[in-house]
1. Can you spot which of P, Q the value -8000 was calculated from, given it is helix-only ellipticity at 222 nm (-39500 (n - 2.57) for each DSSP H run of 4 or more, over all residues; to 500)?
2. Between structures P, Q, where is distance in nm of label points 7 Å out along Cα→Cβ at positions 18 and 226 highest?
3. Assign the value 19, calculated as relative contact order in percent (Cα under 8 Å, 6 or more apart), to the correct structure from P, Q.
4. Quick check on the output: 28.8 is mean count of other Cβ atoms within 10 Å over residues 138-145, derived from one of P, Q. Which one produced it?
5. Work out the source of 27, 18, 16 here, i.e. which of P, Q gives that when semi-axes √(5λ) of the Cα gyration tensor in Å, for residues 178-353 alone is computed.
6. Out of P, Q, which structure matches 28, 61, 11, 0 when P(r) over Cα pairs in 20 Å bins from 0, in percent is calculated?
Structure P
Amino acid sequence: MIDTAVRVLKPTTPEEVQALVAEAGAAARHIEVVGGGTKRAIGAMDPVDVVLSTQRLDRIVDYAPDELVLTVQPGVRLADIEKLVASRGQMLAFEPPRWTRLLGARGEPTLGGVLAANLSGPRRIRAGAARDHFLGFAAVSGRGEMFKAGGKVVKNVTGYDLMKLMAGSWGTLAILTEVTLKVLPAPRTETTLLLFGLPDVRASEAMALAMNGPFEVSGAAHLPSFAARARPLKAEMPTTALRLEGFEASVAARAEGLAAALKGYGRIDALEGKHSQEFWNQIREVEAFAGDPRPLWRLSLPPAAGWRGPHGLPGDALYDWAGGLAWLLTEEPAAKVRAVARSLGGHALCLRGGPAFGPRDGALGALHERVKAAFDPLGVLNPGRLEGGL
């Protein structure tokens, strides 16, 4: 929830946003930028003078289903966008998570917040991340200047690809005032194949086999015993899940072929239709770890080595993205968790119970500082959010 001790401003136009940021810069004031406020617990925040909420920048600007393009303001709720595109048989293919229960948050996630954090769900392994569907935007920089990047067409090569810079910047560079996304047709049906009792290493092999074959897998997750016992499966043994989506005949044929390829991994069951959807919704929201008091880490790792991260740290894990994403509950010191992730060629984000982003040293730290200085030289926007003064 928004801190009532700090004044909250809710501009309704990009011009109002620009005026507020310019005024803050001139007066050496600092602004916390929020959408629905559901991810405020992630990352530190230096003291601010005012909170700027984008919730009233909530207009659907343009939706062209035939062109697979949607333009909205950042305060539009994620649920409303998903309902809109679903009415035309389409979807946000990167399957953005909400994490409200996982983080104990209130409110409704907004599209601007999803893009600012570059959040993607299980389908990322096939459809790409949020940033890969981000076609263009309008924004106000920390300098108080309005600017645009990208466009409103799927194939666009105009200018610098600032969309990938804004996605994952956590509101530290600019305030989005309009965003354009690519949408895709929703699958007609889906099936999830389940394997049981596999240790993490063996499950990693099975997921790699599925991903490297001609099966067009759109979700690959492994739940070790602790995660499998929780919702949604309440299983008695580790469970590995592989999702197939598309037209019914295609899904059936690919499921048959994948089951044959995996016959050496033991018994295979299947979840169909809504049961499959419910399962992957729970994976997307990491429901198995909601409510657990231990610090929660999100390790981004090379899929082939994904299991090695949690194996180097005591705790309980859940694997998504064919092993490229490991969720980990552990009491180990933050420095050790980050060191293990780095040793495997990955990185770690603490969502709950510790410093979220950690230090950025050397060339990476210097690059962050230069980018911040270019967009927000006075440090007006979300000061300290990414830690290390950014």
Structure Q
Amino acid sequence: MAVSAGTGAGASVSGGNTPRRLSILGATGSIGLNVLDLVAAEPGRFEIEALTAGRNARELAALAIRFSARTAVVADPDAYGELRECLVGTGIEAAAGPEAVSAAAARPTDIVVSAIVGFAGLAPSLAALGATRILALANKETLVSAGPLFLATARRAGTRILPVDSEHNAIFQVFETGNAANVSEVIITASGGPFLRTPKSELAAVTREMALKHPKWSMGPKITIDSATLMNKGLELIEAYRLYPVSVDQLSVLVHPQSVVHGLVRYKDGSLLAELGVPDMRTPIGYCLAWPERRPTTVKPLDLAAVGTMTFEAPDRDRFPCLPLAEAAMRRGEGAPCVLNAANEIAVEAFLAGRIGFLDIPRVVETSLARIDREGGLAEPESLAAATDLDGWARKIASACL
């Protein structure tokens, strides 16, 4: 089981009354803020080593001051002046640039939460391996774009990987490692997004504002659009394939609009184990922060009587072609998932900027994959440099397809 990469002594965390040293990569995003909400609920349990953000220097500085972080880093070098000014007299170190983010990730800690959105999270996630005992991974693109490289590095470093995504965290809790040979299916659930019942003929008219209105989850704009196209589920299938010892044919997606069941594992004896909870990211985050213990969180308990009815259905791959595109990339393997992710990031960014339509997202992804495949460019990236080169090539091709 790949998520058990760090089962040795180095994977244990500070116990007793010793505060756990924690760094958060992507502290100003939705995951990062939820992490800090849980930290605030347990004063004295954590010490913040480093907080990073993309370019929001003022908010990052405020969080660093509030939580007494040792260092604060913005990825955008142009935001350094504002960050430094906001931290004058606090004793908190300030730095900027992608290399500084990776350096912050490499500071010794008990736990690093990797919540940077997109391919940009790969280098810092790799940098954290070996420096932290536990990497709580919310950045699915790390596993999609360079999963074999990342997991091999984690095994060598002795760092345990814990999945933060609600679906993979759910599977982690019900996947019996000792019975892996008796698992017949791993099922990832999907809310269906805001267009679950929208006819295909109306999807071309979908606007940015419409796509950002998720019916269940509160997330950042990129992942919200991925949820609307079902690309998010495709990326999660690839992520699950990397994390768990299952074949492609043992993975499936089930639409569950109530978003109460987050993941299921079916065993050969007919048992179907599932993790249930309210749709709140603080539940899987809290699980990772407390692991191997379980501790109270600020999440409202699930009331099944209030939920009343739970429904399930197969995804519509015709209306949501991003899902079969991701499934095909997973089956193709090697560099295909990296290209899929890069092209999708470019397409989603263009959609959010109003440069392309909703249905252009799968078109850009499919065209980019086909072109790079024709040019023989889908080799497995075996280093960070190779993954970065392939990602950059795919972005260039995708940009030309807009």
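1. Of the structures listed, the value fits P.
2. Numbers: P: 5.1; Q: 3.5.
Of structures P, Q, the maximum of distance in nm of label points 7 Å out along Cα→Cβ at positions 18 and 226 occurs in P.
3. Answer for the origin of the read-out: P.
4. The structure behind it is Q.
5. On the way: P: 27, 18, 16; Q: 26, 22, 17.
Label of the originating structure: P.
6. Source structure for this number: Q.
FYI, it's all coordinate maths here, none of it is from the lab. As the structure is a prediction and not an experimental result, all values here were calculated from the model. Cβ atoms are built from the backbone, for glycine too; each structure is taken alone.
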